[in-house]
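Following are the structures in question.
What follows draws every value from the coordinates through simple rules; no lab data is involved. Note that the coordinates shown come from a computational prediction; the quantities given were computed from them, not determined experimentally. Cβ atoms are built from the backbone, for glycine too; each structure is taken alone.
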Structure 1
Amino acid sequence: MNLVKIQTKIDEFISSNNSDVLSSAEYVIYTANLLFGLAIPILAVDDKHHIVDPKDYYSVESAHMKDPDNPYLALLVVGHNLISVASSFQDV
């Protein structure tokens, strides 16, 4: 794990966010989409999980319950949970 590379990406995000500030809900949705972007391509070529519909929480949850050690299914579950949480923020 390259911590310098990670910090550089964080700094780039902070810099871009200074000119166009995201609300808390937007930031959470952005984070969820980063997780989806990581998980979906891997699952699409996975013989075992290619039929999982990543946009359908229940499809993802069902697959994750059957294969709880799959990190990409776990990322989709977290992403869906973040989207749910985003709706609870009151900021604009």
Structure 2
Amino acid sequence: MTQALQQALEALKADYATQCAERDRVNQLNAPLEAELAGLAEQHEALRVRMEAIAQRIDENRGGQRWLDLKRSIGQAANTIMDIRRRLGV
């Protein structure tokens, strides 16, 4: 191996070591943040599951389609009442 090639290889190895050290420094700096983020993701998932369960219970309490039919019927009754009031001038 020529001296120029040897020098180029040594420079490349030094650059590689510098880059790896920077990567390791940043990874070490970010480790606590990544752990915190992972914990928050777990909390988020747990809350999502709880929210879904509560929403399901609400839907069950309302009776699904029966609730939609009730709301539609209320809307129709309100419209009928308003029409009668308007015709009677009340």
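For the read-out distance in nm of label points 7 Å out along Cα→Cβ at positions 3 and 59, a value of 7.9 was computed from one structure; give its label from 1, 2.
That value comes from structure 2.
State the single structure among 1, 2 that was used to calculate distance in nm of label points 7 Å out along Cα→Cβ at positions 35 and 67, giving 1.8. Walk me through the intermediate numbers first.
Details: 1: 1.8; 2: 4.2.
Only structure 1 yields this read-out.
So helix-only ellipticity at 222 nm (-39500 (n - 2.57) for each DSSP H run of 4 or more, over all residues; to 500), computed for just one structure, reads -23000; which one of 1, 2 is that?
It traces back to 1.
Out of 1, 2, which structure matches -0.74 when log10 I(q)/I(0) by the Debye sum over Cα atoms at q = 0.12 Å⁻¹ is calculated?
Corresponding structure: 2.
1, 2: which one has distance in nm of label points 7 Å out along Cα→Cβ at positions 27 and 51, as calculated, at 4.1?
1
Of the structures labelled 1, 2, which one yields 10.0 when mean count of other Cβ atoms within 10 Å over residues 43-50 is computed from its coordinates?
Among 1, 2, the structure yielding 10.0 for mean count of other Cβ atoms within 10 Å over residues 43-50 is 2.
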